[in-house]
Structure P
Amino acid sequence: MKDHIDIVIIGAGVIGLAIARSLALKGKQVLIIEAEKNFGMAISSRNSEVIHAGIYNEPTMLKSSLCIAGKNALYDYVKTRNIGHNQCGKLIVASHNSEVSKLQQIKTNAEQCGVNDLQLLTEKECNSFEPDIKAIAGILSPSSGIINSHDYMLSLLTDVENSSGMVAYNSQVTDIKKTSSGFCITTNNNYQLNCQILINAAGLGAIKIAHMISDLDKNHIPSLYLAKGNYFSYGGKCNFNHLIYPLPEAGGLGIHLTFDMAGAVKFGPDVEFIEHEDYQVTSSSKTKFIEIIKKYYPTIDQSKLNADYAGIRPKISKQGADFGIQFSKDHGVEGLVNLFGIESPGLTASLAIGQHVAEQL
């Protein structure tokens, strides 16, 4: 006899936890299987912890609609749970005349997405918000902010467990077979478990997991591109009250200035496509960081900029792609949900992603 549970979710990152919460609150029997020793140890703990406004992506994308819905739900959630957050807003700044027209394009796109609170800023207005900034124009995004992502994930997990959901850590999935009633999942130590619904929210491992699933046409599995993002911490005095972003670059939002709930300032991430997981931040990246940062923060004390940590985005296209959320209507395997390429703004969109998946099941 194998153990049986209604729904198995692979991955206890912020997305897996948010989906589990939505399903558990609906009375579903849920088990999260996590390869690491604790929740949120991969992508979910290696990001900027920014609450995004939902302004960059195309209006027709899930990334856009789920980011905006998720942002509103997230602010409501953290306020009711007293989770550390700061709706500090952010400035997107132009350093050269050639960039000014791009600010208007960002604002127009945001309005098409449904974000109507952006404010175009003159050079003088940028300096009134942030005197240390060098910018000839900018955009104020008042609904952007930061969050204590660990406490947020812990709260999601508490919701799951209070609704009789469970998490199994140190559980590596090694095989998945489609059965007449669902799926048979094999983990390390040859433990086997049957479930009716399988949700693959394994982040960087989601594509590897998908290739294990019998009956899944491999044409529905995208390629994985590992986009490493390095971060540098800043130990110098800093008087910023807003997040500071340059114009977005290919594959990312540009090396930006953020701070955490304790006020510690960091810069990043950049975009570096790699072949294998590698979280080492080398000092050789510092020159590039300084060159970019000085365009909008010319008085930075270079000696106080230190290599800190790195994260990896699970991209399914180097050119940018929408969230890849696949249901049975997409791939033909009853009871299977695959989530591919859930990168930024995944943290912001997490509650909306959880609700979206729950509504489809």
Structure Q
Amino acid sequence: MSQKVMVFVGTSKGGFIFNSDAKREKWQTSDIQFKSWDVMHMQMDPRDQRLHAAANHFVYGPTTHYSDDLGKTWTQAKQVPLITRASKSGRPASTVDEAFRSEGGESIKNIPEKMIKVWNIKPGRITEPDVLYAGAQPASFFISRDRGETWELNESLFDHPHRGSWNPGAGGLCLHTILLDPDNPQRIYVAVSAAGCYRTDDGGQTWEPYNKNVRADYSPNKFPEYGQCVHKMALHPSDPKVIYQQNHCGVYRSDNFGEDWIDIGEDKLPSRFGFPIAVHPTRPRTIYVALEQSDEYRMSVDGKFSVWRSTDAGDSWERLTKGLPEKAHLVVLREAMATDTFEDAGIYIGTDTGQLFYSRDSGDSWELLADYLPPIHSVEAAVIEA
């Protein structure tokens, strides 16, 4: 049976689906999904090939949809993720409203569109069929037990005593990363900007911060217990004790389930600032990042768009440029880097000016897959049997 590669791209004006065979030389493009909607994320569930989308609209608000025919048709969730009350951590009380609420209990009509978003959808483990997870803004964690039909708020994280001290990053107070330990069904990691990494070891009943040795240069205390601005985290399922993160203040690795972190970028990378990070699908010590000049100058380092790769878990790095534009001031957002599952891995990276680049050889060389798209929020890839 032949294989088909699909790349799902979420943008500020809709979603795009690109298709190719296993050679990944020629690509076909779908019609625009969710025209004029802000599509933050599209993710295929590998357990059943149901495609999920997190979409937001400045009039209609946030919602999730799913498709069982690879994006030809979509069904809106029966009940989208809801925040129907204020948290118990120092926020004012609110009344029930059938829409996303701010933590202050304001009506959705009074909150700027950029403040209300479903950020991403994460399929559950193979051992938990029908379960999905979602991250949202304002920093909220949801679970679905019916394949995305309905969603339930995790109240423990929403009511966390630290919550009153969390501060939004430039993109808002967003829960953007969900990592599932494949060996421990009770362990989940989430990342919030700007609150840091939190971990649960009891299936979401309690949450603790895991940010030891991670810098917060913008804070009077440079190494706080929490308050770091994590930009993205990743792990490889074959070695879940090792976690990587791209942070506002550097690139880090933990070798012990997040108990403490090692700075793997200092004196090795030209910048401490960037957003995405990805792990090679078959080589757990090979990781990729895209960097920007600095927090203040958010553009390509030295005006040359590049991807950095480490094949030794961050002990050393190489700058990858073959096929990428020599002069380009580009920005890659936190969800806009992904890999497929081939040994000669496809690496996919999208920019906020609408370029989608990809590599068919694990990053050695690059090609332009698509151009003139709306600003790209997210990129995901899947390999299925055709």
Structure R
Amino acid sequence: MRAGKMLAVALLSVVIFGAVIFLRLNSQTRNNGKSQATRPVAVDVGCVRYGRITNKVNVTGDIEGIHEAEVISETSGKVVAIESEVGAYLQAGGIIARVENELQEISLEQAKTQTDAAKANSDKANLDLERIRSLYAQNAVSESQKENAELIAKAALAQFRSAQAAERLARKQFEDTILRTPITGRLAEKFITIGKMLSPGMNIATIVDDSRLKLCAGVSEEDLASIRPGDTVEISCEAVHGSVITGKVRHIDLKADPATRTFKVEIEFPNDRTRPLRSGKFVRAVINTSSRDRALIIPAGALVESSGPRYSAFIVKGSRAFIREIIIGARADSVVEVTSGLTAGDTVVTFGQQKLGDGSEVSYGSID
């Protein structure tokens, strides 16, 4: 009996001790949670101020020569000579290759002969006509004789003109056997070799005029609103480290690409003579659009969410941060123009927004 009482007392002591420990731990947890819930969120802040801003639109793409031409064969035959190799600089009309032309040369000689004969016949007919007209004026020949001489002269002139046309055709067919570049530039690609059989319409070479270059880049409708022809552009290429070439916006498409929903902007710039860029190189470019000296600006890090032209930012009042809807304008590398929603002198959160709710308590150091 006594042993049973002692066991009961021991069990009761264990239960009481456990309850005390549980209550203390539970109280500590509640206190810690309360402490954490009321602890201010550490953030970085910046000041809304007036300053100069230049809107910049970043684009990328492959460059092209200002003019590029595909050289197309207009004749049939076998290539018998290659006059220019890839990389050669050719003036307009420069020879790339030659095609066998013996038959075309014979046809041209025959056409020349026929033209000479037709001209001689026409000249004789004109002389006869002048003589008949002189005799007619003296009543030495009849009206019908004069009319017949006029018809003969007209027929001879028609034959002469037909012979001239045939000669021009024969000359073109002969000249088509000499494959030439239609523009001044470099021979970028060549698709023929000696012995290759050509047919009309076959692509034989690509000529690129790289004295000036162009970049065709797609921009969004939002960015397009601030771009104008004549805007300056800074172009940089990884192949030319540290080199920046200045160009200009030359053309803006009026219709969006249905696949990408972007608008094509054509940028033109001079090639670097010391370290020339080649067509097909990948480049990055920055289009400098409108500038304003007294724009209301905030650090770019203050933007937290987007819905079209509307964004949000946290504005700090005392020790608390409140969400504020804003409308932005131009954007640069580190600052953004605000056109509605903030005033100069406001303090905005620039880092730590992901931890904030509307009205959250914050702590911060000096204002940037």
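Coordinate-derived values only; no laboratory data. Please read all numbers here as calculations on a predicted model, not as lab measurements. Cβ atoms are built from the backbone, for glycine too; each structure is taken alone.
The table for this structure:
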{"quantity": "If P(r) over Cα pairs in 20 Å bins from 0, in percent is computed and equals 18, 25, 21, 17, 11, 5, 2, 1, 0, the structure in P, Q, R", "calculated": "R"}
{"quantity": "Entry that produces 3.1 once distance in nm of label points 7 Å out along Cα→Cβ at positions 135 and 167 is calculated, selected from P, Q, R", "calculated": "R"}
{"quantity": "Per distance in nm of label points 7 Å out along Cα→Cβ at positions 39 and 263, the highest-valued of structures P, Q, R", "calculated": "R"}
